[in-house]
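Following this line, the structures themselves.
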Structure I
Amino acid sequence: MFLQKLKDITTFIFDVDGVLTDGSVQLTESGEALRTYNIKDGYAMQLAVKKGYNLCIISGGNGVAMAQRFNNLGITDVFLGAGNKVEIFNQYLKSKQVTSAEVLYMGDDIPDFNVMKLVGLATCPADAVAEIKGISQFISPYPGGRTAVRDIIEKVMKVQGKWHDETPNAADSGK
């Protein structure tokens with residue numbers, strides 16, 4: 001059942017804090033929030049874009065550096081400062097003309113709960129809260145910010161025969 005669901009995925013949606021980061025935020029004196037991202041997650045994300053998958057970020061967090069990170073990876077569907085993730089999700093599906101069954105969502109905390117109940121494949125990092133683990137069909141053995149995103153993208157792409165990159169560029173993950 002799980003492998004069959006991986007075959008149907010065309011779209012990845014990720015939360016940021018606690019999924020693409022470990023959830024820690026450092027604040028500068030000016031109040032800017034600094035986050036740490038994993039290069040291996042970045043490599044998998046840019047490869048998925050390169051291979052034609054839809055990639056979307058929906059996060060309550062916000063910041064110029066966040067937007068720049070995703071832009072550098074080729075992710076154009078980025079919704080930061082998101083208050084109502086379900087509303088954004090529904091609008092996104094309509095704009096991309098994809099069904100919820102084609103969507104894999106990775107979240108880690110209560111703000112992700114309602115949207116995760118709507119997708120074809122709900123996933124989370126190992127350190128997600130209990131409520132999110134309870135509705136997830138896959139729990140990565142890796143915590144947020146420590147390749148949980150790479151783990152699930154790689155699984156989907158390997159099942160679909162799209163993981164290998166004929167023209168890898170070492171600079172792609174470090175953007």
Structure II
Amino acid sequence: MIEDRREAYYRKSVRQAGPQYASFHLPSAEIYLSLRNTEDVLQQACWQYLGPFGVSKSSVNLLMMLRHGPKEGMQLHDLGELMLVSRANITGLIDHLEQKEYVTRVVDRHDRRARFARITQKGEELLNTFMPVHFRNVKALLQGLSETEKDTLLYLLKKTRESIRAHAADLEQTAFAELTTAERR
């Protein structure tokens with residue numbers, strides 16, 4: 001396997017600089033960097049075929065949620081929670097997709113304060129064109145892994161997410177407090 005320059009640079013840097021910091025743990029730091037680098041490389045590869053469609057990964061995700069969600073659409077706050085984005089971000093995303101006529105906003109007839117988003121025919125047509133390209137490309141991008149390796153990777157990624165969720169609430173907040181104190185001096 002060929003290691004890319006970016007990966008080599010960060011691996012070398014973390015091995016050299018990391019030990020000077022308290023609580024440094026090389027395997028954990030390397031996993032963190034590897035996950036971030038993998039996400040960046042995947043997104044860069046996907047952008048090559050997403051770009052011509054004029055949509056972002058968040059747009060495609062939202063359209064797929066609407067396509068496979070309830071017929072009446074989904075409330076904006078539910079979409080935001082499922083996508084892990086803020087209210088402002090979901091509103092901006094819906095605005096963008098509405099301008100392209102891929103979604104429409106609908107007022108809840110039972111609660112006029114609630115807003116739903118619903119996929120349009122044009123949004124459906126976009127997905128009908130885009131998704132086969134996407135799934136074909138994802139398969140091609142991951143063809144270097146065997147089915148067993150894919151199963152193992154899925155298991156390890158799930159276990160990683162579970163570990164992160166289980167321990168995220170316990171993270172130390174002292175660095176921010178120390179930085180704020182230092183800035184006040």
Thinking of I, II, which structure, once FRET efficiency 1/(1 + (r/R0)^6) of positions 13 and 101 (r between Cβ atoms, R0 = 25 Å, to 0.05) is computed, gives back 1.00?
I
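Out of I, II, which one gives 15.9 for mean projected area of the Cα convex hull in nm² as computed from the coordinates? If you can, show how the numbers build up before the last one.
Values: I: 9.5; II: 15.9.
Source structure for this number: II.
Who wins on distance in nm of label points 7 Å out along Cα→Cβ at positions 61 and 157 among I, II, i.e. which is largest?
Working: I: 2.2; II: 1.3.
Structure I comes out on top.
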Computing relative contact order in percent (Cα under 8 Å, 6 or more apart) gives 13 for which of I, II?
II
When distance in nm of label points 7 Å out along Cα→Cβ at positions 21 and 117 is calculated for structures I, II, the one with the largest value is II
With helix-only ellipticity at 222 nm (-39500 (n - 2.57) for each DSSP H run of 4 or more, over all residues; to 500) derived as -9500, matching label from I, II
I
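Read the figures in this text as sums done on the coordinates, not as results from a lab. Because the structure is a prediction, the values reported are computed rather than measured. Cβ atoms are built from the backbone, for glycine too; each structure is taken alone.
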